[in-house]
Structure 1
């Protein structure tokens with residue numbers, strides 16, 4: 001049976017080690033195309049890692065301990081190339097014949113390590129795994145339970161060296177067994193190490209191997225469906241589900257994708273969706289061009305559907321930047337600077353370029369409202385420069401008697417209004433603060449006291465923060481929360497809500513204003529329904545304050 005060609009080996013996990021090379025060519029990313037999506041992925045655990053930029057892009061359940069099936073063979077192969085010569089002979093013994101996935105060797109047959117390694121990685125042969133493990137453990141020609149135990153110890157020791165903190169090996173082939181598990185993150189670390197071993201990369205990428213009476217074709221089918229695949233590893237078990245390792249090269253960027261717990265129907269489509277999603281995520285924002293890509297990627301989450309006519313609502317950032325990407329001093333950022341960009345409605349900033357890009361906190365909005373009201377420009381976690389409160393109109397047209405951010409400082413007192421009451425607090429024509437009964441006709445109540453600041457939130461703003469609509473998530477247009485996390489974009493309330501009568505486009509309007517740490521929200525009852533709550537143009541207001549001070 002030495003030369004028999006077999007159907008694809010059965011091993012339900014395949015780490016997709018995806019090595020791709022992708023250079024973003026313009027400052028406007030195309031990551032959010034409708035065809036790019038990870039939302040359809042059926043794999044229960046997955047991770048996308050950018051090797052080129054040493055950056056985690058996104059993941060689901062990446063640190064959970066789960067069965068890994070034939071992904072086990074990646075560790076087996078790693079130890080084999082680190083321990084044995086490719087020309088060393090190994091004799092097959094009855095104890096090597098384990099499970100159904102096999103290259104159909106027979107006891108007494110002798111093969112080189114090279115042939116068995118290709119059978120291990122290309123055909124997921126359990127018999128090849130058992131024979132190689134026994135040989136690497138010290139007994140290449142005879143049965144030895146001690147040698148098999150030695151190899152298991154080697155696997156776990158190597159896992160510790162690689163900081164695979166959520167992995168435990170009990171066998172060299174991956175059949176389900178209590179205490180035999182790994183995490184998607186750990187398998188990514190293992191994959192990174194494999195990339196340092198050309199002898200192991202060969203069977204990852206080989207399409208066909210012929211030698212010693214065998215003809216192996218790789219069980220990985222992704223190269224037939226996806227351009228640039230350099231190699232991979234496939235397998236499955238009942239407990240592990242379908243999984244993958246794949247290498248894909250594309251235009252100078254290398255990705256690793258690990259997926260576990262998929263289905264027969266979604267195995268390869270999952271890999272393709274994760275790859276496409278991975279390419280769409282901009283690299284870490286280590287320079288201005290990459291930061292511009294990242295900022296546009298985040299802006300498009302909420303404002304992209306507005307531009308495409310998919311939803312009718314007010315802007316979160318604005319249709320275009322109000323400034324270029326530029327460094328600003330920040331003592332606690334790397335090298336004492338952070339990259340920022342201003343928009344009509346706010347400022348985007350990156351404090352930790354090495355953080356998780358898809359985290360809700362990788363890009364933050366500056367504490368612009370707090371700074372404009374207090375006059376203290378923040379230049380570090382606990383460092384400020386006093387520039388004086390901003391004499392810039394907080395809402396409406398910039399005319400001489402329009403309330404300014406400096407005027408909003410009086411609204412930081414929490415004693416003005418009672419939760420549940422109809423809001424009547426207002427600026428007078430002289431910019432004093434008094435209760436005016438005429439504003440109760442708008443029937444806006446004070447709601448939800450923020451414990452950390454003591455301020456309630458106007459119900460129209462509270463409802464706005466809970467609003468759902470079409471957003472771009474993982475490359476797909478989906479219905480979801482507009483604010484996620486809830487206070488990431490605007491911060492916590494720092495003033496009471498207050499009415500003012502201000503000119504808007506030259507016409508006097510009743511406008512309710514409340515400032516939060518990062519932004520100020522406005523409510524204009526006379527506006528069309530979807531535009532009644534808006535974010536003030538605080539990004540442009542901040543730039544004006546900088547020019548004034």
Structure 2
């Protein structure tokens with residue numbers, strides 16, 4: 001359809017808008033020029049019901065123009081047309097160019113117009129260039145997307161809530177976006193030194209997950225009691241809310257929300273995406289953040305928000321689960337460590353994998369990664385020893401999380417604690433930050449040395465006389481450090497022997513070191529806690545410790561082999577009763 005326009009002199013800029021009247025029909029194409037068969041200006045709508053608007057100058061002398069309304073290939077239908085032309089159109093807040101939307105879309109072509117300078121935006125680079133203003137109306141909460149292309153100068157685009165101020169967004173690029181505009185009137189300014197440009201504007205309803213107010217429900221298979229869920233969605237077309245963690249990417253993100261009614265472990269994964277979990281509110285405390293995977297143990301009942309962010313917007317698949325804590329996962333459910341002798345001690349062994357656990361605790365010697373906690377109870381005083389094939393192991397008495405630490409060691413050492421009183425204890429296996437692997441835990445509870453001393457068995461000597469001789473050998477490195485003599489043994493590991501006299505005898509003892517650096521100390525007591533009767537330490541050069549007593553009355557005695565200043569090693573012992 002062609003129209004003939006007769007423009008009066010000094011008619012200024014002319015605005016022509018064509019809007020389809022029905023959906024599924026016309027995609028208007030509008031072109032215009034002073035010659036009927038040679039259009040000079042052209043604009044096309046991108047979608048059905050989208051409007052097409054031409055903004056062009058008219059000659060000062062006026063004259064005849066031809067206006068064509070056409071349709072994109074295969075489209076046709078009824079339309080309305082509006083033409084406005086006067087000197088100040090678009091120049092100021094008093095005469096903004098109406099930006100009409102059809103099906104949420106407006107297409108403009110602005111040709112070879114010149115404008116005066118009135119204002120500029122916060123991102124302005126052309127602070128004295130000409131500017132012009134459009135007016136748009138939003139009837140419900142909607143997102144605005146504006147895209148500009150230019151033949152020479154791109155210029156600046158900025159959006160205001162009032163014509164003279166209240167800037168909402170500004171860009172020197174070709175895209176301006178504003179999220180969740182409230183119903184009302186807005187003003188879109190364009191600043192440019194001149195030239196031709198095309199402008200596309202789109203109003204759309206906010207998408208689920210695009211903002212805190214539109215958080216997408218993440219529905220688990222068992223509702224608020226947990227379960228699993230898999231969601232497929234896309235971040236294409238979403239806005240950046242700057243609420244994701246791990247270093248915001250300034251790219252579109254998406255938010256889910258879910259509520260739990262009991263304490264559960266939470267895990268989520270989404271390939272190529274960063275995940276951030278926040279509590280209570282959409283912008284609440286960040287609980288965890290991870291690239292592609294995220295895990296939080298013992299999540300208390302409440303409402304949570306899960307953000308997904310990516311450097312490349314597009315489709316994704318999110319998998320998430322809420323599961324009860326496994327035994328040993330938290331102090332609420334420590335895994336029992338069962339010893340062969342029950343509460344009386346013995347040996348215990350356990351295996352696990354920390355890669356499936358969470359970080360709950362740390363020991364003084366290390367352990368900032370995922371961990372596993374065991375508990376055991378003793379009914380009598382015992383010595384404790386434990387080792388792990390990887391990571392760290394530490395022992396606490398009393399409260400599982402905050403009780404006093406009794407000992408801490410790594411996989412390269414053995415953890416030891418002597419004289420544990422009867423009670424309940426918690427043993428943690430831990431890993432380094434970001435670590436977590438399979439492990440084997442071995443532990444032993446043994447009675448204090450004096451409860452089960454090694455027997456010294458005396459026999460008649462080879463000379464057939466009255467002297468009786470006992471021999472023994474051992475290794476103090478595998479013993480505990482439980483006591484010390486007056487002559488030495490501080491920090492050394494000790495072994496205790498028992499002997500019983502039925503008649504008065506003198507005791508002579510020689511302890512020979514078979515390990516370089518090990519200086520034996522040997523001492524005698526009438527009971528575990530009695531005063532010392534004799535003590536001897538090997539000199540630095542010979543490594544032989546020799547102890548002799550006067551006549552000892554009948555009774556039971558305890559003989560310790562210890563190490564001077566913490567030394568330990570292999571020894572042989574000869575004891576003679578005369």
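The numbers here are math on the coordinates, done by the rules we state, and not lab data. These numbers come from a predicted model, not from an experiment. Cβ atoms are built from the backbone, for glycine too; each structure is taken alone.
When P(r) over Cα pairs in 5 Å bins from 0, in percent, for residues 496-535 alone is computed for each of 1, 2, which one produces 7, 24, 31, 26, 11, 2?
Details: 1: 7, 24, 31, 26, 11, 2; 2: 5, 16, 26, 23, 15, 9, 4, 1.
This value belongs to structure 1.
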For this session: Figure out for me which of the structures 1, 2 the number 0 belongs to, where helix-only ellipticity at 222 nm (-39500 (n - 2.57) for each DSSP H run of 4 or more, over all residues; to 500) was derived from the coordinates.
Result: 2
Seminar exercise, completed: Computing Cα extents along the principal axes in Å, for residues 376-423 alone for each of 1, 2, the value 29, 22, 14 comes from structure 2
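If Cα extents along the principal axes in Å computes to 100, 42, 39, which of 1, 2 did it come from?
Values: 1: 100, 42, 39; 2: 146, 49, 36.
The read-out comes from structure 1.
Please compute mean count of other Cβ atoms within 10 Å over residues 152-159 for structures 1, 2 and give me the label with the greatest value.
Details: 1: 17.0; 2: 20.8.
Sorting by mean count of other Cβ atoms within 10 Å over residues 152-159 in descending order puts 2 first.
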Exercise. Looking at structures 1, 2, which one was relative contact order in percent (Cα under 8 Å, 6 or more apart) calculated from, given that it came out as 17?
Worked result: 1
